[in-house]
1. Can you rank 1, 2 by mean count of other Cβ atoms within 10 Å over residues 52-59 and just name the one with the largest value?
2. So if we calculate distance in nm of label points 7 Å out along Cα→Cβ at positions 20 and 36 for every structure here (1, 2), which label has the highest result?
3. If helix-only ellipticity at 222 nm (-39500 (n - 2.57) for each DSSP H run of 4 or more, over all residues; to 500) computes to 0, which of 1, 2 did it come from?
4. Matching task: 2.5 is the computed value of distance in nm of label points 7 Å out along Cα→Cβ at positions 60 and 108. Pick the structure from 1, 2.
5. Which of the displayed structures (1, 2) returns the greatest value of relative contact order in percent (Cα under 8 Å, 6 or more apart) on calculation?
6. Looking at structures 1, 2, which one was Cα Rg over 2.2 N^0.38 Å calculated from, given that it came out as 1.25?
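Read-outs: derived from the displayed coordinates by stated rules, not from any lab. Bear in mind the structure is a predicted one, so any value in this text is a computation, not a measurement. Cβ atoms are built from the backbone, for glycine too; each structure is taken alone.
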Structure 1
Amino acid sequence: MTKPMTYTAVTRDIRVTVRPAYLDDQSAPNDNHFVWAYHVTIENMGRETVQLRSRHWRITDARGELHEVRGAGVIGEQPVLEPGYVFDFSICTTRAPPRGIMNGSYQMENERGEAFDIEIPAFSLDSPYQPIRLH
């Protein structure tokens with residue numbers, strides 16, 4: 001078994017790490033149904049307490065079509081991250097094309113009410129059933 005790829009971005013002392021994994025047991029390639037899980041870790045390495053308010057995901061599929069997802073918080077929560085705090089969660093996604101790229105941002109708010117975005121690193125969703133082509 002290969003070790004999952006890890007993708008990391010740091011914005012304003014907040015580290016976001018994503019580890020995607022293809023779920024072969026839940027996918028049906030013959031029916032063009034592909035499922036991935038991705039585990040996200042958000043670590044506050046700074047000195048101020050912040051709260052995650054919303055998310056904005058950009059998903060580009062193998063056909064080059066862009067899909068955007070916006071919403072409050074993550075997994076139904078708007079976690080408060082004190083200095084040194086780590087918040088992590090896992091989500092599944094289904095895509096019809098066998099590959100794609102996801103990235104985005106989380107909107108954070110500090111104790112002074114200042115809102116700012118932190119980067120969600122770009123990561124790829126690659127099915128083992130799709131041949132890889134170099135461009």
Structure 2
Amino acid sequence: MEVTAYWSGGYRCRIPVRQFELLADEPEEVAGGTDTGPTPTELLLASLASCFVMALAHVAGRRRVELPPDLAVTAVGDYAGPRFGGLRVEVRSSHPREQLEPLLERAAALCYVSNTLRGAPAVEYLMVPG
């Protein structure tokens with residue numbers, strides 16, 4: 001799997017993903033930002049929250065647990081310099097806690113984004129022919 005971001009000037013970029021196009025930018029208070037899309041760190045948190053909610057829905061479905069439509073997952077990042085020093089995944093739902101809480105560990109084990117962040121993969125930076 002790969003995704004490419006194309007620079008559009010300033011801090012803005014467009015990110016085509018299959019038939020979709022995402023935009024990323026910085027807020028106006030950041031020099032050069034035009035606030036036309038979420039920041040890269042917001043996209044990272046969105047990836048974590050969306051992946052975890054999908055993993056939780058998958059686990060619930062396999063165990064025949066019907067989730068209410070108010071299920072929400074929030075990913076919180078605590079800045080520590082130019083990185084997140086910690087991440088927290090918060091699950092909210094009207095579903096009884098004692099039925100939903102046991103699903104969290106299994107969902108965490110299936111969540112690709114959670115697993116990737118926990119495993120801290122090596123990141124390589126290199127130039128390739130254009």
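1. Values: 1: 16.8; 2: 20.0.
With respect to mean count of other Cβ atoms within 10 Å over residues 52-59, the highest-scoring structure among 1, 2 is 2.
2. Details: 1: 0.1; 2: 2.0.
Looking at the calculated values, the largest one is 2.
3. Details: 1: 0; 2: -11500.
The value was obtained from structure 1.
4. Details: 1: 2.5; 2: 1.9.
Checking each candidate, the match is 1.
5. Details: 1: 28; 2: 16.
Result for relative contact order in percent (Cα under 8 Å, 6 or more apart) over 1, 2: largest is 1.
6. Numbers: 1: 1.13; 2: 1.25.
Answer for the origin of the read-out: 2.
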